[in-house]
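Rule-based calculations on the coordinates, nothing more; no lab input. What you are looking at is a predicted structure, and each value in this text was computed from that prediction instead of being measured. Cβ atoms are built from the backbone, for glycine too; each structure is taken alone.
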Structure I
Amino acid sequence: MSAPTTALGLRMPSRPALRLALRLLLYALVVFVFVMPLWTMAATVFSGGQPKTGQMSVLPSHFTFDNIRTAFTYGVGRGLLNSVIVTGVGLFLQVTVSAFAAYALARKKFRGQALVLLAILSTMMMPEEVIAIPLYLVLGKVPDPLGGGDLLNSYSGLILPVVGWALPIYVLTGFMKTIPVELEEAARMDGARDLRIFFQIILPLCRPALGTCAVFGFLMIWDQYLLPLLVAQTPHMYTLTLVVTSLSSSQEQTEGVRLAASLLLMIPSVIVYLLLQRLFERGIFTGSVKG
């Protein structure tokens, strides 16, 4: 009888006791590598005193929320609110626009379809730094649809540039092409039109791909730094990434306050991934099998 193997093809010991010990050792290694940095960060944030630059705590001493309260007094609360607004609205619009665009590219036949998809994918090959100056000039001339003035120093300027992203369009287009056309033909025979087919047949079947796009889209928008740096011209419009950066470069704040802001920036990403983990894994697995 051959010894069991892991998902990576590694051969495990045949004895159950050795196998258990090896598994516990691997689990401990994973916890040390991935969980320990987050734990030490949280322990330093909730510890009293004033740690030196680069000093971390393994266990919190004199448990307190002073570092978090201090971080909020320096604009973390406003930055967190701005990031939540920009990410929530931007992600909803991004997924919606990408789903409609992918449905058109996957199901509708028109002249130049391949060129349109190629033009969309070509935007992924261009670094953000290359278009920073043209983007700033364009945002300064386009009127704000939600108020007077231009798109600079406004929520519209922070949201609209992240709506169009090639990655979710590409992922959803490839996923929709794998859906049998017979489902749509049967629905059309029953009198269903395009919008009803799209919302009641295509989107429910694309839930794994939508979950994958939502995770990647959230991380892309939440971690944006260059765009808020170009658009936000007053601290009132700073997102959390800009606030954390300004606190990190400040010599007046302690290490606990800087880590408190960084921890608040990190927690939403972890929560979103845990909530959408099942859809994310299904989308990756389905894409690898069907692709």
Structure II
Amino acid sequence: MTSIFHHHPGLVAYITCGDPDLDTSREVALAAIRAGADVIELGVPFSDPVADGPVIQRASERALKHGTTLSGVLDVARQIRQQSQATLIIFSYLNPILQFGLDKFCAAAKEAGANGALVTDLPIEEAGEYLKAMKAHNLAPVFLAAPTSTDDRLRAIGKYSRCFVYAISRTGITGARQELAGDARELVQRLRAYTKLPIAVGFGVSTPEQFAEVGTFADAAVIGSAIVQRIEQNPGREAAAVAEFLSSLIAAPQSRNGESREQGPGTSKQLATSN
């Protein structure tokens, strides 16, 4: 299996699409790719983002106020795909997908050039129809694993995930933290027994030191709230601010390990069929 992560640690960048507008979201995503992101998670704003902290909640509110829809997010994916082969994951709650239509969503996501999807509030035990639709359109389902997940759930996540597994570093909501929870390392070790897929750790990774620390036990780090916060704090120069921030993260393990981390896009191939 060829990993989607071309550097170590790999970088998954999350943005809330439509904050402040869809054109800016596209430019931020492309800037993140140029800065070294291997995967872009295109967040679909939702009115009740229960798993998200205040930073992403505010971003969702702004995006919805501007009329952002799932169709608009898919348009952003299409525009990014015209310029990059980086891996694109549609990151959504289940309700917008059901409103759109499950099979219609999978067909539209594939047509737009997305590689897969992560449905944050869809448990693996209830994902049968979703998995069938994703497989029919050769899309990669990405599932969340938490420190509280049972071994049976981790086994199922390992079996049905494609592309990578998203390991939540702690229970609770998203948001930057001063230090990573110790549960993250143990969760990654548990997941290794059930999957050979790359494992990306998220929820709270926001500093160069944390990014480098994740690289000591996982394949990649997911950066979300820290990116969305920089978009919020830098009106008019969102893409540049995000690129500068991600470059600062990437420099830490590079200088520590003396390794070269090439700049540029990852690859979108291989995703849905690997395990």
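Summary table
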quantity: At a computed -13500 (helix-only ellipticity at 222 nm (-39500 (n - 2.57) for each DSSP H run of 4 or more, over all residues; to 500)), which of I, II; calculated: II
quantity: Answer label among I, II for the case where Kirkwood radius over Cα pairs in Å, for residues 131-202 alone, calculated from the coordinates, equals 15.5; calculated: I
quantity: If semi-axes √(5λ) of the Cα gyration tensor in Å is computed and equals 23, 23, 18, the structure in I, II; calculated: II
quantity: At a computed 0.85 (FRET efficiency 1/(1 + (r/R0)^6) of positions 35 and 139 (r between Cβ atoms, R0 = 35 Å, to 0.05)), which of I, II; calculated: II
quantity: Comparison of I, II by mean count of other Cβ atoms within 10 Å over residues 83-90 - largest value held by; calculated: II
